[in-house]
Structures are given as C-alpha cells and as structure tokens.
Structure I
Amino acid sequence: MTSDLERQAAGLFTVGFYGKGVTDDLKGLLSRGVGGVIFFARNVAAPSELLELNRDIKATADRPLLLAIDQEGGQVARLRDGFTALPAMRAVGATGSAALARELGGVIARELRAVGFDMNYAPVLDIDTNPDNPIIGARSFGRTPELVTELGLALVAGLQAGGVAACGKHFPGHGDTSQDSHLELPRLPHAMARLERVELAPFEAAAKAGIASFMTAHVIFEAVDSKYPATMSRAVLTGILRKKLGYDGMVVTDDVEMKAIADHYGVEEAVVLGLNAGVDHFLCCHTAELAHRAIDAIVRAVESGKLSQQVLDTATRRFGSVRARFAKPVGAASGLATLRAPEHLALVERILASVDADLSETGKDPTEVMERIRVERELVRSRSAS
C-alpha cells in the first residue's frame, strides 16, 4: 500500500512513457501518485487517438493530473500531423509584434486544449546571444532581452488566457552556452551584473506578470554557484528566483535524465538537492525505473531528516496551485474541429510572410538525442546484470 509520504513524493514528478497507450510502466507510476505525464513524438498518433489516450490516462489516474507537452514551435513541436505547423520563435521575434505573439499563444492553447493538454513547456525565454549555441538558436525570440521579454510575455498571455499553463525556460538563461546539456554540463562565467542586464531580464518580467511556472537550466553559473547547476543550486533558485525576483510560483526541472545531471550527480542526489534548492517539480522523461528510484530517494531523505517535511509541503502547494488552475477534464471529440482552423493557418502565414525565409529554418530537435542515451544506458545495465 502506498504511504502518504510516498504519494506526496510521487506527486512532485511528471513522467514520460513509451507507446501510444497506457502502458504497465505508466500505470505503475500513476498508481504511486505522480503529478503529471509528459508527451513526446513517440506517444503521438492521430489527433482523435491522442484525445482518447489523454482521456484514458486521466481516467486511469482517477484524480486531477497535469498532461504536458513541449509545443514551442519550429524544431521543438511534438504535435505535427493534423495540427497547425508552428513557426520557429526566431521568426515570430523577427516580426517585432507582441500582438502576433499573443495571437499565436492563443492558437497553441486552443489546439492543445482540443486534445486534452493542460500545460505547455514554452516559451523559451533564453536570449540568442551565442551563435555557437547547439540547442537554443531558432527557439529564442531574438538577441536582445527587450525583444525576448516583450514577445515572450505576449505568448505567455495568449497561452494562459487559453487555459494552458505556460513555462518559461531555461532559468536563469541557457542562451549563451556553447554546450548541449543533454550531453554535458555547461558552465557560464558571466558576472552577476551581466546576468541581471541580459539573461535574467525576461524571467524577472515573466515572474511579475504571473507566469505559471519556470523550468531550470542544467547549467553552472560560476558567479553565483561554481559547484552546482541551477537545477540543484540554492543560490540560484532561492537566492535569485525566490528572493531577488520574488517568485513564489512553480519551478520545474528540465529532464533529470539529461547527461548534465544524470552523469555528474545522479538522479537520486539531484532530486533531493533540487528540492532543498527551491525546485517544486521534476521531469523524469524516459525511464520508469529512474522515476521510481527518484521518488524513493525523496522518501528516504524525508525519513532521514535530509529533507524537511516543510520543503515537501511547499513544493506540493506550488504544484497544486498550477494543477488546480489548469488541469481540466479532457474535452469532447467535437473540439478537434479547432485543429488547423483557417484562422490558425492564416495567422502563421501572416507571421512567415513578414520575415525572411531563412528565419523559418529550424534545425533538429535537440531532445531527440535522449532516445539514443536511453538505449545506451539500458545496454550498460543489461551487460552489468549479466
């Protein structure tokens, strides 16, 4: 029988799964009490099937549950066939139009709600200051904090007015790195004055504007904390985000299975340090076993005194506030008529018609590498077991 502590710890996780149905692995995690489920392209079938899958997941959970996805636009868009093709945010930024960005946020929200999603891990609030950055680039609205702030907040407003929780990422800024945190642990040497002037500006504005959540960056900001990445850094999350910026909303990590975390600290250590640092919720996107181990690590940490019950309660409150506001029953199939609505397609045409064609080029989805990493880890585990 699941204890109250175990269920509370599990509620701080959003997990991924494999397949286009409710798998045994997912059932096991739902039965422990996980707070949300994240979808990738591997889970997406035709819109009508996706709608029914989301309905099945919520029915299996039999409690309020946040269904989440990364539907940024451009190279990071899980929903493609049957949905409006979203431009890269670089193209949206090039229009300079907050009105268009807000309209686009509304389009994304309507199409996500039509198939049952409650949360979108977007927009990217990183600033495109480094042309050698391997994972941000066209995902960013642009190269100045002013532009990213104005258009990012407009997209957030459109999303949340449409009933979908937004998530600004990757706090406190992944735009100037030259390394991919899916594969290694980036470091940024910028002084605090530079971070305040450039990287932090969009996040500060979004915090004041009432964004539902922020996602942490698996990046070490040497001027603030030379030992831990933002995801595990109390100096970054409590010192800057909570105290300096005054944000009391939900903080969710980027995927803790990324190599920046899993290969340098381990998932169990990361979740305990993350909670003590100011994290409220964790993404564990690929491996059910790791999700179970991470939940167990939190339970053990509370039982041993390494983690206080108050920290757990605070994280539960912040996640619960977002869930209460945005988690909704999955709608009827009639709502699918909103997908690729003429006005949605016309808006995208207006955006793309007003910018240079090369701005709509997006590149490869940086998260695709995680499937290769998962397979490699499974091979290592199977060899060590034999």
Structure II
Amino acid sequence: MPVVSVPGRTIPGAVDAVARAEAPSPVVATVRRAGLEESVHRGFGAVGGSDGPPELSFGAPETPVYWRSAAKPFQAIPFLEAGGEAAFSLSRDEIALSVASHDGEPGHAATALAMLEKGGFTPADLRCGAHPPYSGRSAEALVRGGRPFTALHNNCSGKHAAMLLACRLFGFDPATYDAPEHPLQRKILEKIAFYSGVEAGRIEVGVDGCSLPVFRLPIAALARAYARLVEADDLPGESPPAGESRRGIVAAMTGSPWFISGTGQFTTRFLQAGAGRWIGKEGAEGVYAMAIAGRKPRGIAFKVDDGSSRARYAIALDILGKLGVWRGAPPADLRTDLRPAIVNARGLPVGEIVVDVPLGKPRSAE
C-alpha cells in the first residue's frame, strides 16, 4: 500500500518488526484437513473500555495497524455533526451506506446514486474508482445485461458520496476531497484522534484502496474508539451534535444492516443478530472491530497477521463467547461462522477452521 510519509509521526509504544519477530503473535486459528493441521493464522487484538489501557488482549495490543474500513463510522461524523443529515434529508439507509463496505448490489448502487443527486453530483465525481460488485450475483447480472460496473459498485461508494455532500455543506472543493491535506480530511483526522485517544500528530497516514487517507494506530486505540462509539451519553470534550451524530451512526448500523454489507454477509447477519446489543465492522487485511453496548461499553479490535479474512469472523465470535456475551453457542444465524467448513470444488466439506483466541490480561497489567 502506498504510504504518505509524514515526518515525526510515530506511535508511542508501537511494536516494530524486530520486536514482533522475537515475540510473534499467538496462533488464533488452525486450518484442519482430515483432522490434521494444515495451516495456522496468527493475530493480535485488544478488549477495553472508553478510557485507559486494554482490559484483555492477545499478542501485542500496542501493535499499530491501518484501520482500513473499520474507520468509516468516524469518517462520517464531521459531516453529520455539521448538520448533513437535515441539510440533505438523509435516510437511515443512506447514513448506513455512508459507513458501509457494501457488496455493490442494485440497492446499494441506487442508494449511492440518490445521495450524489442530492448534492448535484454524478458518479463521475466519485474518486473511489470502479470495481465489480463483491456480490457475485450482482456482478453476473451486469455482465449478462452488457452493463459496465462503475464507481457506484465500489464497496466504498457510500462513504465517498457522503464526503462529496460534506464538501457541498462546508463549501469545500469537491474535486480534491480525497487529498490528505483537504480541509475535510483534516477534520476527519481530528475525529480519529479524539475517539482513539491518540494525538493527531502521532497518527500515521497512508492511502486506502479507495484512494482516501487511511490511519495507522495501535490496535488498542481502535478498540478504545469503538467503545466510545457506543457510549450512550456525550463523551467529555465531545460536542452535543457530535454525540448525536455518533449515536445516529450506530442506530443506522443496527437498524439498516443490509446497507452496511449485503445479502448473507457476516457483518449484516452479525448486526441483525445483535439487535442493538453490539456492532461490528470489517477492515481490509484481516482487521475487525466490534463494540458491546451497555452501561460500561467495551470495544474489541483485532487483526489477523497475514491479512487473511477466512478466519476473521470465527475469531470475532470466539472472542465474544469468551467475554460471556452469550451462553454456549452464538445466535443461530451465526453458528456456522464459528467453525467454518473448508469445502472442495464440489462443495464437499473436507476440513474446518478451528479458532481459539488466547485472551488474557496484558503483560503490563499482570
């Protein structure tokens, strides 16, 4: 991934490559075929509240990661805080799409287009690039119909549409909204800093797959940010409009889960099963972030070292189970995700992924 070099931006306590080579992340998932180990996935993560160090972790919780799409809820806050929902009569579905990594199904693309039109924009104004829908059925339908895929099918089109509307609202230049030095991106960086608890000057910035800035902070900071995301009351130092916007984003994620991901996808089913008790959001390269709502919210974030996503959802469910979020098995619609089957070209099960996350007290807390 290209990285924007920002002199002096370092993360205190970050684990460098040499240190991690000496103390590799623990194995969190084992791929078994015919009952025998074939491959393993290592990972690291953190569990904690809105303030203070992680309560639990595995691996090194201060290891920095690019948040990737797990940052989307925070990227939408400046726009909504400034009155974007009312200014453009945004629906709950449209707010959900603005923080989504969607599958490019017809309803996703149509909603992104409707958002653009509210600001007088067209798909040509999107700077995310085009790729085929992640939904195989939707991609096949476009091919059969002789229709091209466009930027509307990009899994980040909702986020980009919302940023164009933000430019219209703030009076910023919409042609360069993806540039790190753009005033909208500076506002977003400040929000990432506030909710993560890491100073803006210490946040490393790269370029995401959709061309927007992407933020590199400790995995523990991502967990903290998600705990803050679901706080019921305004946070110390948080403006009332920002708090209201943050809660509106959570309500959109839990109330319109199909717009966050897509038909049959884990995050959609995960949000549906939670019914407001928890939220979750994936990021590329094996990143996943969650929050458990309640009197004392907890944020959870982890990364699979090798960037693989095949064990990611089982890891998420294993962590929640160990935190006592449910008794015994997870909700019925998620049970097959806890121990995913490995199938061959004929669809026959030939193996499975077995997950066991070694959650424990961070070394500094022992």
Structure III
Amino acid sequence: MASTSSSLCLLRLSALGDVTHVVPLVRTLQQARPGMDLHWIIDKAGHKLLDGLPGVTFHAYDKKTGVAGMRALRASLPPGRFEALLQMQVAFRANVLSAFVPARRRIGYDRARSKDLHGLFINERIPDRPGIHVLDAIGSFCEPLGLRQTEVSWDLAVPPAAWDWAGAQWADDGRPVLMISPCSSHVRRNWYADRYAAVANHATARGWRVVLCGGRSDLERGMGDAIQAQLTTPALDLIGKDTLKQLPALLARAALVMTPDSGPMHIANAVGAKVLGLHAASNPHRSGPYSDRRYCVDRYDDAARRFLGKPASELNWGAKVEFDDVMQLITVEDGIAAFERYVADYAPPGA
C-alpha cells in the first residue's frame, strides 16, 4: 500500500474536556508542519464542538454503530497509509477502532497509562512522565515525531453566529457574571443544588449577575430548577438553550465559571474564562482547568483519606475517588472562599 508522506491521523473520541485538550496538540503539529494532511477520528459530540477547526478533516464515529461503523469509517479515510496514527484513547472500543486505521507508525500511551489491550494496537509509546496534567500527556504525542509542545493555544472554531447569540442573551451592564454549569456526566462529581444556590446568593449580594447553563438532560434540568428555587434573585436560566457551537461563546462571557470536573470546565478555560472548579472526586492538578487553578476548591486529598484510607500522594496518578457523597466534603464556605479569591484578584479598587 502506498505511503502518504505527510499525513497524520488522530484518534480521540471523547469526552468534551479531553477533545478540547487535543486542540493545542493540533496547533503544535500544524505550526511544525504547515500544509500537513491532518485527520481526526472523533465522536459526534466532539465533532459538533470542533467542526470547522482549520486544517483538520474530521471523521465522526458513533459507538452505537459497532463494527459496521468502523468499516464505514475505514472507507471514509484517504487511500494509502498515514505516516502515523496518534492513538490517544485506551478504551477497548477505541483500541479496536484504531485497527481500522492504516498507519506505519502507531503511537500510543506509555505502559503505566495503558489498559484494555492498548499495547496490542500500537508499536510506539509516548514518554512515561507521571504527575502531569492530562493536556500535557496528550501534548506529548508529538514527541515521537521529533516535536515538543512548548506553547498551549486554543482556537475552538467558534463561528460569528455563536458569538452573536451569546452576546444577545443579556445586556452588558457592567456587572460581572458568575456562570454555573452544575453537572458533570459523572454524577458522583456533582455538587448540590442548595450549595450552588448559597454561593450564587453570595455573588448576587456582591453585585454579580448569575447565569445557569447546561445541557438538555433531565438531570441538568432538575438541578437547574432546584438551584433556581433557592435563589434570592432569579438567575438567567440558559440550561438546554445553547448548542455545542454556542457553548464556548457563552462561557467566554463569564468572569467566573463554577462547575465540577466536566467538559464545560475545560471549554471555559480554553476561551479564557476563569474557573471555580469543584474537586473532590478527581485531582485538579491532573484534570482541573489547565491555565489557572487558583480559584478551584481542592478536597481530593480529604476524599482519598476518607474513602480510600490513604493520602492522595499514595494513590496512582489519575485515580478517581468517585464515591457516593464524596462531594459533601466541599462546603459552602469552600465555594464562597474560592469566589472571594477571584474577587480579591480582579475586583476594581474600592469594590
């Protein structure tokens, strides 16, 4: 089979936070190799978020289609072999899917991060570098190609219409915005409606506008309603009203985004919003907002001691502490203190 001399295929299907973390790698590859033929196998939600990313040909795979969908994806790829496949997902389904991608070099994770037979589907590995952020681990996939990711930059291909939509949701009256995206897809990472409401009421008393955002699931709608019912001043409720293309523009309008470890956390970080991350089930140093974690609440060590009987320093890097009630460790006082750290740094003199 003929070789395609300057072509790469990325495989990272999900989740929204992780595909956001891949974008700086795309920028690194494009800067080092202008004009390179770059393909990305991605899931449908990630494709909706990133469609239009300059210089990238997307191939969306729906896991519901199984092996038949894998064969269809193979038929959609260009003829010949890719110079390299960057296999950035270790789940078994993604490993099997990678076998349908023709590539001479098949670069995967180091042995410490491998699972689900990942090693059988690759012939090269990234460096084993424990204790780094997920984004830096993904960025290291360029190193076997002789490159280094020395800068981290995003451009999520947000169309002008999305910025227009976000700009029309409320008038800019000078009040800073606390945006609450209350739910992760991992329900044990989610905080509690009464605690979100308590921080929101504190922000309102400080002269802030509060905006709720989220998806269309029953969980998110129910959480939004429960928060709204406990607010002293109603929030602007945009839960279920935006698209994935509009979400980055919406998050960019916030001064501060309060959220558990979730896709919106990382999208908000990518568009320059500051993040009040709520971490007990996961380690913010591994999976918190990449650019700035000063306003995060970190109860991960407390969670490790309470539920696993050992300090976080003794856990495997990346270990989750996803137990029922783990988020009880984050108090209202923790949330307000994190909010006030932001106010102290960014409030105008005399505010």
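Couple of notes before you dig in:
- Which of I, II, III yields 24 [relative contact order in percent (Cα under 8 Å, 6 or more apart), calculated]: II
- Read-out distance in nm of label points 7 Å out along Cα→Cβ at positions 23 and 311, computed value 3.1, structure in I, II, III: I
Bear in mind that the values in this text are calculations on the coordinates, not laboratory data. Predicted, not measured: the structure shown is a model, and the values here were computed from it. Cβ atoms are built from the backbone, for glycine too; each structure is taken alone.
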